[in-house]
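A.B. asks: For reference, the structures are reproduced in the following blocks.
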Structure P
Amino acid sequence: MRLTILFCLVALCVPVAPASAQERTQDFQFRVSKDEFDDSERSFIYTLPLAADDSRPKANLMWRCMDDGLNIIYYFDKYLAGDTDENVRVRYRIDDLPATEFEYWGMMTSNEGTWMPMHRIRDFTALAERSARIVVEVEDPLDSERIRDSFSLRGLSTALQLLECR
């Protein structure tokens, strides 16, 4: 009886692993995540803006495993209306390279984030892995409102190796 009670007390004190574990790799956070229905890979890495904006505390730049493979998401944490096709205009500048021209990216259903077109991800990621910093700017076609964030890319290569979809 005492052994059973002791076992039950010990079992209650053992920490339970969280549904998603998190790990830090320089300026990137890694979060393990699985789809609750089919256990497919949904892990992601993300970095926070270099300058915090209290009005947008969840802003981040993320590489995430999705059904169609590796995706890049700029979550700007503010509602933008987008155009009639639910797109916003995005441009970025990596290190001292010239800024890209604005191009249309699809919006997330929350209208608080956008994703990079799939055909750009491989080349963009290869360049980002060799770089130190990126500035990303999104423009709402409805009213030309712009949001801009700078992100460190330190640790991106190492963090990407943690993603199964890489």
Structure Q
Amino acid sequence: MSRPYPGPSLSNESLIGFLRALKCHCVSDAALQIGTTSTAKVENNAAAVCIVNGQFVTLAADTETAFTATTDDITASANEVREAVYLLLVDSAGASRLLKGDEESGAGNAVAPHAPEDEAVVGAIRIAVAAGSTNFDATTDALSEAHITDTYYDLAFSPTDVGETL
């Protein structure tokens, strides 16, 4: 008797990431968007219910999360789009923060970072800076500025943790 084909196999790294995602993940859609009070922040328009280390945690609706000065900046390139993917995370106390992945050149090339072990992923934001001389200043730039293209993703876990991309 033959077994049904299970599809492509998972790498050990993807399997470990999947198991980690079971421990810490989001179970509701947070409706990420540009902040309404501060357009330099990321807002979850809806309450995000997450599981962090087996406990339910809620990130309150309309929470705005700031980028970290200089750490989250993206340096512009004269000839190419520069971008990074940031994860919106929530910890066991319900506090949110952003985690920046590696900067890459070219549109669509940046990948989400791996999620930390004790925080749930609420979503991701891809920020692309147009070719030119205007950097993304994470503390002061409005996400609606002309040199920035921002894309929001509501997620249950980091796609990188299971070998996927956005």
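A.B. asks: State the single structure among P, Q that was used to calculate FRET efficiency 1/(1 + (r/R0)^6) of positions 33 and 145 (r between Cβ atoms, R0 = 35 Å, to 0.05), giving 1.00.
C.D. replies: Q
A.B. asks: Let me ask you something else. Thinking only about distance in nm of label points 7 Å out along Cα→Cβ at positions 73 and 105, which of P, Q has the largest value?
C.D. replies: Q
A.B. asks: Consider the structures P, Q: one of them gives 22 for relative contact order in percent (Cα under 8 Å, 6 or more apart) as calculated from the coordinates. Say which.
C.D. replies: Answer by label: P.
A.B. asks: Quick one: helix-only ellipticity at 222 nm (-39500 (n - 2.57) for each DSSP H run of 4 or more, over all residues; to 500) came out at -2000 when computed from one of P, Q, so which one is it?
C.D. replies: Values: P: -5000; Q: -2000.
Here the read-out was taken from Q.
A.B. asks: Now for a different question. Which of P, Q yields 1.1 for distance in nm of label points 7 Å out along Cα→Cβ at positions 41 and 121, as computed?
C.D. replies: Details: P: 1.1; Q: 2.4.
The correct label is P.
A.B. asks: Once volume of the Cα convex hull per residue in Å³ is calculated for all of P, Q, which comes out largest? Working shown, then result.
C.D. replies: On the way: P: 158; Q: 121.
Largest value of volume of the Cα convex hull per residue in Å³: P.
A.B. asks: Separate question: Looking just at distance in nm of label points 7 Å out along Cα→Cβ at positions 137 and 153, which of the labels P, Q belongs to the structure with the highest value?
C.D. replies: Going through P, Q one by one, distance in nm of label points 7 Å out along Cα→Cβ at positions 137 and 153 is largest in Q.
Each reported figure results from applying straightforward, stated rules to the coordinates on display, with no laboratory input. All values derive from a computational prediction rather than experimental measurement. Cβ atoms are built from the backbone, for glycine too; each structure is taken alone.
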